[in-house]
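What follows is calculated from the coordinates using simple rules that are stated; it is not laboratory data. The model shown is predicted, which means the values in this text are computed figures rather than measured ones. Cβ atoms are built from the backbone, for glycine too; each structure is taken alone.
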Structure I
Amino acid sequence: MRDRIQQLIENLGQAIVGKQDTIRLVLVALISGGHTLLEDVPGVGKTLLAKSLAKSIDGRFQRIQCTPDLLPTDVTGTNIWNQRTGEFEFLPGPVFTNVLLADEVNRATPRTQSALLEVMEEHQVTVDGVTRKVPNPFFVIATQNPVEYQGTFPLPEAQMDRFTLSLSLGYPTEGEELQMLQRLQAGVDAGELQPCISLQEIQELQRLAALITVESSLQQYILNLVRATRHDEEITLGISPRGTVALFRAVQAFAFLEDRDYAIPDDVKYLAPHVLSHRMIPAGGRRARAIVERLLHSVPIP
């Protein structure tokens, strides 16, 4: 099954020039059963990445353009009156998909943001007392543009905690940007991407990744790292137990992508900044990523 992962990476590379590390991290989130938060400037390929992933896994794609007037029912769906049958009929919202792009999620009001909490955690929505499951796999890619602060509602801690990884695509290198122009000149259309793996195979990859061995000493290292955030003077809010589980699952998925049956300390060190930084609240305007890097140097490695 691991060769299918390489096919998936190569397929995404046909649409996304460069950014191999970012593509792999997005797949870590997918295979670990989590979600991804992309924090970046506009126009660097966030939407293209989400669409390309959905096409590559032969899944449904839906997009929510988050705005202040977006309602929770615009996300989850609502019941409408069917005059022909004389009954209420459920009209599914965009969350009933495989890959959901929540674009500029911090522009939605807190009430609407909260509509994503249940579905991201439990893969279900409850409307008018009736609970409905969303398709499996279900993967959320949310974006927020850090340069646009007017009219935004910062994501609450509970919402941030639902994202397995936070990433940034960043600007392409000069060579990558030139390659983009050359593809345009040659008439290469990223929208013509073909599926290379099925939804059932993605579910199987998720099952196999959950079997990766994480030795007890490495489990203790994860715990020591997480617990250090709860007692650090530079951190107002440390990592929750959900964050502990997210790091554990991400480490398993990354080891699986690296074609190993076991995890190593370097997996934890590589993933920790992406898994932990967005979950904590630094004190005194300090940078969360810098704090995580400091803890990685101070917490003993097994």
Structure II
Amino acid sequence: MWLKIIILAVLIDLVVREPPGTGLNPIVKIGNLINRTWRKFKHKNPVIERITGILFALIIISLCTAFVYLLLKLLEFDNLIHLLASAFILKYCIAVSAFFDTVKPVKESLIKNDFPAAREHVKHLVTRDTSKLGEWGIISATIESIGENICDALISPLFYFALFGVPGAVACRIINLLDGAIGYKTPDKKYFGWFSARLDDLVQFIPARITSMLIMLSALILQRNFWNSIRVAFRDHSKDDGINSGWTIAAMAGALNVELEKSGVYKMGDPNDEVNVKKINDALLFIPTTLVIFIISLILVIAILRIAS
């Protein structure tokens, strides 16, 4: 059943496409709700603000996860309806088409040398200030986002789906959403978003390293730089200020044989090849490849466990 749910979710994702700005994605709506409400719970006392931040995150995660769990329980009377509902919900926890749809206008603007437009479009991919990015910086930011989000928006939700079913994927996606909304070390979010940031670090710890390995294997299959991906991932992953995203970004930099940079934070990889639009296309190939490898790996793990039992 789990394999059917994943395959159907991906197929639905490829058919029901929602470009940025349409506002149809429920995950986006939850994110907007978080952004509109979290400031109402701030407090002058840092300790109280940490506590309210913890409660805020746990309530959001619990409500979303419980709703999905109860909904799917109610739909168990019919296997087909349950399958379709499960796949449709999982579709909103993962991103396949969204990668391509969001990156496409960035590429088109770069090809036209319309850098102001490219800077605007890349805002959908990264949280950094894009107003002063040149061509190289825009392309680097795009590739970094692909590497990081293969974990956050694809492999990680599927990892928790494999462990805990659709509610697990939902919980993972909401935790990542909370981190993206309030998990920053800015003065206004330092205390309130502390728990959300740390929880996301914990949840992404294993998936980030799995995704890094999947990127390495994808480099081998796609005939990119397999050994360099391994070398750069182990050498540069700690350069990021987070404990997880560095693994996937460094593995991608090594696989593409390029240097990626977030100004003032890190440089990963080596400037061996030119950072150009073709490298963005190469990075996008890692999305379906890592997905297929992950699914095959799940099948093998389940088969081995069944034989062992």
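Quick rundown of the values:
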read-out: Ranking I, II by relative contact order in percent (Cα under 8 Å, 6 or more apart), the structure that comes out highest; value: I
read-out: Structure responsible for 1.8, with distance in nm of label points 7 Å out along Cα→Cβ at positions 105 and 289 calculated and labels I, II on offer; value: I
read-out: Top of I, II by distance in nm of label points 7 Å out along Cα→Cβ at positions 81 and 265, largest first; value: I
read-out: Test item: helix-only ellipticity at 222 nm (-39500 (n - 2.57) for each DSSP H run of 4 or more, over all residues; to 500) calculated as -24000, pick one of I, II; value: II
read-out: With FRET efficiency 1/(1 + (r/R0)^6) of positions 89 and 193 (r between Cβ atoms, R0 = 41 Å, to 0.05) derived as 0.95, matching label from I, II; value: II
read-out: Read-out distance in nm of label points 7 Å out along Cα→Cβ at positions 49 and 177, computed value 1.8, structure in I, II; value: I
read-out: Test item: mean count of other Cβ atoms within 10 Å over residues 113-120 calculated as 20.4, pick one of I, II; value: I
